[in-house]
Structure P
Amino acid sequence: MYRITVNGVDYTAPDLTTLQQWVDEGRVLPTTQIYSVAEGRYLVAQAVPGLRVTAGYPRGYPSPHMGGSYTPVPNNLVLAIFSTMCCCLPFGVVAIVYAAQVDGHARRGDQGAALASADKAKNWAIASIVCGLIAIAIQVVLMASKS
């Protein structure tokens with residue numbers, strides 16, 4: 001039998017199979033303290049004999065409200081807002097949407113999706129700036145040709 005405490009709530013796993021299921025679901029992290037009744041002591045999850053614990057955290061865990069931490073990813077929101085206001089509105093709005101998704105992905109522990117959204121936000125913002133500069137260049141040429 002195993003016991004763990006998560007956010008002040010005690011849980012009891014009757015056997016290693018149940019504990020393994022909790023690990024697979026992301027309810028138990030590699031560093032979670034587990035009390036083994038058979039051994040009469042606390043162990044970190046990755047030290048429990050027979051328990052397969054991944055090196056990283058499962059997708060969707062840890063989030064701040066679950067007491068975990070996350071690695072922040074630059075969201076490129078400032079660049080997206082600048083490109084929307086100063087350059088090409090449609091592309092800038094797409095950049096803002098992707099930039100707004102970054103922090104949510106990072107908090108859920110999905111670093112891959114957070115990085116992908118950050119890259120998309122940056123690419124759309126750059127596309128917006130380039131389109132804006134092209135439009136300005138066309139206007140200057142048209143104005144110069146009229147005079």
Structure Q
Amino acid sequence: MALPTLREPGWVTEFKAFLLRGSVVDLAVGLVVGAAFTAIVASLVEDVLNPIIGLLVGGIDFSDLFVVLNGERKASLAATREGGAAVLAYGKFINAIVKFIIVGFAIFWVVRVLARLQRKEKAAAAPAAPPGPTPTEALLAEIRDELKAQRQG
């Protein structure tokens with residue numbers, strides 16, 4: 001007894017074609033690189049910039065700045081949250097803003113460099129304007145045009 005063959009639905013074929021298009025693969029690569037870049041920026045902000053800024057402003061750790069809305073304030077943001085208090089963690093928000101500015105600045109420079117590279121490639125790849133006719137070619141064209149005029153007249 002032969003087993004029936006299963007036919008693949010049309011949408012599955014379309015989905016495979018969609019996934020294998022270059023733009024989707026490029027997007028996936030961009031997301032992976034973006035996630036890695038986000039980890040680098042997070043470390044830069046939390047481990048390098050915040051301690052320096054904190055030192056400049058008197059030892060303040062931005063990630064631990066918060067206001068207790070309801071409940072008991074403890075020694076740290078994590079301890080206060082564990083105690084069940086409602087908090088407004090504005091220090092973490094400041095960190096997020098700094099991270100956003102750094103990422104935006106980095107993307108700005110990457111896009112700027114890529115745009116310059118594309119302009120240089122276009123300039124190098126652009127065909128040179130065809131040279132004008134040589135004096136001999138111009139003279140021959142004049143003779144041709146004059147002969148045509150004589151035949152018609």
Structure R
Amino acid sequence: MKQGEFIIRPAREGDIPAMLALWSGIKEIQSASVPDNPEQVKRFLELNPTGFLVACRAGRLVGTIMGGYNGWRGAIYHLSVDESCRGQGIAKQLMQSCLKALRQLGAPRVDLTTYDYNTRAQGFYEALGFYERDDIKNYSYLYEAGK
């Protein structure tokens with residue numbers, strides 16, 4: 001799918017180094033309690049080839065979205081766009097393409113999580129039709145921490 005000067009396409013294993021490089025400059029991704037590594041990204045791609053998409057411009061990866069469907073609900077992880085390419089509709093096209101793919105897989109709902117301080121992302125998600133839930137809390141369990 002072509003939109004303006006960028007192309008949205010399914011992620012490939014060969015994209016992983018460029019994805020990790022892009023994510024290394026994004027505070028919200030680097031703040032995660034479990035850092036990304038090539039093996040985990042490859043595994044996610046193997047499990048979710050339809051909803052894991054990248055945006056490329058002139059052969060360079062400039063955006064990603066990790067969308068997955070577990071047979072019950074859809075989920076979005078790592079929607080990111082290179083800082084030099086923001087404000088050009090890339091994130092919106094990534095999200096819309098991913099939501100379409102997850103819907104086609106059968107997801108009745110798609111969830112995502114963002115940091116409380118990331119108000120820019122929250123406004124973006126709300127403009128796309130996502131809504132904040134106040135009836136649930138998000139919990140994590142870290143195997144490495146023994147908790």
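Tell me which of P, Q, R gives 66, 34, 13 when you compute semi-axes √(5λ) of the Cα gyration tensor in Å.
Clearly, the read-out refers to Q.
For volume of the Cα convex hull per residue in Å³, for residues 46-93 alone, the calculated result is 71, so let me know which of P, Q, R that is.
The structure behind it is Q.
Out of P, Q, R, which one gives -17500 for helix-only ellipticity at 222 nm (-39500 (n - 2.57) for each DSSP H run of 4 or more, over all residues; to 500) as computed from the coordinates?
P
Each value in this text was obtained by applying a stated rule to the coordinates, not by laboratory testing. A quick note: this is a predicted structure, and the numbers were derived from the prediction, not measured.
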